[in-house]
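Asks: Structures for review follow.
Values quoted throughout were computed directly from the atomic coordinates according to the rules given, and no laboratory measurement underlies them. What you see is a predicted model; the values in this text were computed from it and never measured. Cβ atoms are built from the backbone, for glycine too; each structure is taken alone.
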Structure 1
Amino acid sequence: MNQLLEFGLGDKLKVKGKFGGVGVVGCGSIGQGIVLLAARNGMEVVFIDVSSARIKEIFISIESQLDYEISHWGMTSSDKRLVLSRIKGSTDYKELGRCDIVIEAIGSRKQGTLVEPRKDIFHKIESVVNTETIISSNISTLMISDLAEILKKPGRAVGMHFIEPIDKTTIVEVVKGVKSTKEAHEKVMRFCQLLRKKGVCINESPGNISTRMLIPIINEACEILMEGIATIDDIDLTMRETFGHNIGPFEMADKIGLDKILKYMENLYAEYGESKYKASPVIKRLVRANHFGKYSGNGFYNYDNDKPLSNSLAGAIVR
C-alpha cells in the first residue's frame, strides 16, 4: 500500500505515523461511510465482513452510492473506478496486516452493549497488525478503555465517533481512553485531517458530546408529545425554525434509527442513572412495533422513497 506522506503528515509523525492503509471491520452504513471517505481521500482501504456473499452486497451498495454521486454531484466514471480500485473486501483478518489504523464499526442495533464482541474483534486485529498500528472503534455510548483492556498494548486504542451522514458532517469525535497514549491520540487527530475532518478531542465519557446532547432533546420532544402539548410536525417545525436546525428531533431520531436511539438511551441510563436518559415509552412502543425510522419505512413518520409524509404513526401509538 502507498504511504500517504503527500497529505501533510508532520515530520514528527512521519517516523512512526505513516498511514499506509486503513482497515475497517464491519461494513454496515457507518463502515461503508468510513471506507468511502478514506478511499475518496486517496487511501488504500481493506474492510472485513462475515462472508463472501456479504462482501458482494457491500460492493453493490458502495457502487450504488458512487453512481448517485455521478448523477447528482458531478463525479465521473473515472473517479468512480479510481475510488473502487482503492477498496478491498475480505473475510480474513490477515488482510489488515499492513494497515496503520484499523477501525471497528460493527452494527449497534442488537440488544446488549456488544462490549464482548468488540473486544474479540480488538484481539483479532492486534494479532495480525504491527506494534504501531492504531486500533479504534466507532463508539458513541461505550468506553474505549473497556475494549482496550483486551489488548497487549492498550495505549494504541483511541475511540473515533463518526457522525452520520459521514460525507456531510465536518467533525469526528476523537476519544482518549484512560491508557491512550499521547502519540496514538495525535496520530488519530492527524488521520482526521487526512479525511478532511475536524477532530474534536474528548476525554472518555459515554455519549461523548453529540449523543449526550441529542438524547435529552429527543426524550423531551417525546414528553411534549405525550402531554398533548403539540404534534410531531409542529415540534419538529419549531426546532427547525427557532434554532436553525436542519431537521427536528423526531426527524433526527428517524434518521438515526429508533432501535439505535433506544440502545443509546439504555446505555446512557445504565451509566448515569439520570431520568433525562431513560428511554421514552414512545420510543419503546415504536421499536416493539418494528417502526425503526427512515430505514424501515416508518417511525415517527411514514416514509415514501425516503421522504417523510405528514401523517405520522406515533400519534396513534401515544393515544
Structure 2
Amino acid sequence: MRILCLVPGGINEQLLFFPTLESLKNKYPNVLIDVLVEPLAKSAYRICPYVNEILFFDYQDRNVSADYLNLVGVIRDRGYDIAITTGNKLILELLLWSNSIPWRIGYKTQTSWFLSHSITQKEEQYAAETYHDLLLKLNIQPSCPSIKIAVPKDDISWTETQLQSLSVKENGYIAIYGGENNSYPVSSWIEIINSIQKKEPSLSIVLLESNTEQTWTKSILDNCKNLKIINPDNLGKLSAVIAGANLLVCIDSVPLQLGIAVGTYTIALFSDTKANHKIPTNYDRCIAIQSPSNQLADISSSTILEKIWNG
C-alpha cells in the first residue's frame, strides 16, 4: 500500500501533521507514506520517522500547466491507493481524481466534488486534531497522539559540543526565541533577561538564533551580559538544544512545536492566533500568554516574568 499526503504550509503545519502520519503507520505498518510539501517545508522531515519520500509542489498559485502535468506524472508513476489532502485546492483534487486514486480524503467544501470521502473541518480545535480527523474516513478511531520526533545522533552530538564550548552552567539554561521581524519588542526581552539573571544568576540564558535573526540577537547582546548564542542549522539540532533546556520562552513558532514534541517546559506568547489551536488539549507543560489586543507588544514583560517564576 502507498499513501500520498498533500500538506500545504510551512514547517509548523508539517510538525502538526506528524501525529496523523504516526497513526497511519500504526494502522498500516508496511505502508509507504509520501508527502507533497512546499520546498521550504522539507526540513521538517529530517526529524520525522514515518515518511518514505518527500515530493515538492508550490501551493501558492505560482504554477503553470507544465507544473501540473509533471505532478500528474509523479502521482501516476507511484500508484497511490490513498491520498489525503489538508488543503482545499480544487485543481489538486481534480488531479487526484484523474489519476484514479481509490481513496481521496479531504475537508468538505463547496467544491470538494472530486474527493471520494470528505469531512467537516473543525477549525476551532487543536490543529493536529483537525488534521487527524481526516483519518476517521479510514476507520482509524484512536485519539490524536502527541507530536513525536526522531533527532539524528549527529545532531545530538553537535548540540552537546556546542553547549560545552559555550560553557553553559551546570544548573542548566533557559532558551529564548524571539522570532523574526522583532515581533516582540527587544526592550521587553532585555527586561526579561536582566530580571532572570538578577534572580537566578546560576542559570545560563541561551538565545536561539538563525541566519535571518542576527539583528535581534545583536540588539540584545548590546544591552545584556553573559548571554550564550547558538545557531542550529537544522531542526534536529534545534530540537536537541530545546530538549536540553530547563525552560523555553518563545513566540508562536517552530520552536514552540519542538518544545511540545520534546516535553520541555515552555512559555509561549500568542498574538492573534488562539493558543488552543497550537497547544494540545490538557497539555500541562506549556503556559500560553495571549495578547489582550492581538499584538505581541501588548504583553508586558512583568506578565511573562510572573509566569516564569510562578507558573
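Asks: For distance in nm of label points 7 Å out along Cα→Cβ at positions 233 and 249, find whichever of 1, 2 sits highest and give me its label.
Replies: Largest calculated value belongs to 2.
Asks: For structures 1, 2, which has the highest computed value of mean count of other Cβ atoms within 10 Å over residues 57-64?
Replies: Once mean count of other Cβ atoms within 10 Å over residues 57-64 is worked out for each structure, 1 has the highest.
Asks: Out of 1, 2, which one gives -13500 for helix-only ellipticity at 222 nm (-39500 (n - 2.57) for each DSSP H run of 4 or more, over all residues; to 500) as computed from the coordinates?
Replies: 1
Asks: To continue, here is another question. Work out which structure the value 3.3 belongs to, where distance in nm of label points 7 Å out along Cα→Cβ at positions 25 and 97 was derived from one of 1, 2.
Replies: 2
Asks: Ranked by relative contact order in percent (Cα under 8 Å, 6 or more apart), which of 1, 2 sits at the highest value?
Replies: When relative contact order in percent (Cα under 8 Å, 6 or more apart) is computed for each of 1, 2, structure 2 gives the biggest number.
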